[in-house]
Structure I
Amino acid sequence: MSIDLTLQSLDPKTTALVIIDLQRGIVAMQTEPYPADIVISQTKNLKDAFQKADAQVMLVRVKGSLDGKDMLSPNADEPMVRSGEMPKDWAEIIPELTPADNDLIITKRQWGAFYGTELDLELRRRNIKTIVLCGIATNYGVESTARDAYERGYDLIFAEDAMAARSKEDHAFAITRIFPCIGKIRKSTQIIKALLK
């Protein structure tokens, strides 16, 4: 897919970086088309730029109770079953993205970061109009959060090279079929350039 590299400047006062599920248990999975270390590196570049611009950063993680009763368990053909007890550090934000004093951590219990969390409230209190999204997995946490953000009237920018999925096909479907309908798809370098103009 050809990505349009033109992007007008982003207002750091009304733009937030929302990082999805870059936590120890998620980044340990194999991802495509970018390995997790590339996603982490690109996300760190974005986070550093947002901090330099004094723009809001929000780190989203998924975490359930020990008994798992607060997690979704639908009757599905291919349910994502939680097997056994998770390691104690499974939901910890990775060290490369250690939260700064002004960063917010949002804890969710399903794919999307809006339902059942304070994300929308915190964004609106800060007068955020535009959300830059990145993280793992493109077609689960990122896409679910993006759909909810779109329905709430936020402008969306997707950092394509700062997200990945379990397969190239899963990533490509979201990038080529879903995200163009609800936002703009850009490379991390172009987002940083627009933010720091």
Structure II
Amino acid sequence: MTTQAQAGSPPKAPAGRLWTIPNVLSALRLPLAAAFVMISAEWARALLLSLGALTDALDGWIARHRGQATGTGAFLDPLFDKVFVLVALATFLADGRLAVGSFLVLVARDLYNGAAYLGCRLAGLRIPVKSRFSGKVVTVLQVATLFLLLFEPTYVPAMVVLVGIASAYAIGDYTWTRWKTLREPA
């Protein structure tokens, strides 16, 4: 039997290790989100969005290629992504640049996933937190919408519809995957 190291892939980091480079990169999205609220210059907000997207891409790449993937990181990375995006969207809502209905469509997938996770935990169910391609698509579309809110707001209504469709698919995808996981024999 070959181990991960023998097969050429890096070994996983110890499960309880919190301060890995990917986790620190993920956590950087929290001060970036705070700065987004405090800064109103469009170029500065665009820079913060770019840095948030960069840290998101880098944390996953480093975790996979340096063997620093952990269960903690698998939980924290999407959590910090959601916080960053929700804070940025809420900032545009508070600024009057985003309508309440559009905001709710843009965050529907995140609200669903949070409620489903909490519901499963309260029911004593342990379902692994794994990102899915459908969820990544929604996140990319959300970030694109944030850039459009800064520079091309006339395209935002069409993007909200696109995010809504992608979110509906992602919600179905996550629900189906969770349901299959629950039905698998232990």
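At a glance:
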read-out: Structure (I, II) behind the derived value 1.0 of distance in nm of label points 7 Å out along Cα→Cβ at positions 35 and 91; value: II
read-out: helix-only ellipticity at 222 nm (-39500 (n - 2.57) for each DSSP H run of 4 or more, over all residues; to 500) from the coordinates reads -25000; which among I, II; value: II
read-out: Which of I, II leads on relative contact order in percent (Cα under 8 Å, 6 or more apart), largest value; value: I
read-out: Entry that produces 17.8, 60 once Rg and Dmax of the Cα atoms in Å is calculated, selected from I, II; value: II
read-out: Winner on distance in nm of label points 7 Å out along Cα→Cβ at positions 115 and 171 once structures I, II are ranked, highest first; value: I
read-out: Given 1.8 for distance in nm of label points 7 Å out along Cα→Cβ at positions 107 and 139, calculated: source structure among I, II; value: II
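Where a number appears in this text, it was derived from the coordinates with a stated rule and is not lab data. Keep in mind that what you see is a predicted model, and the values were worked out from it rather than measured. Cβ atoms are built from the backbone, for glycine too; each structure is taken alone.
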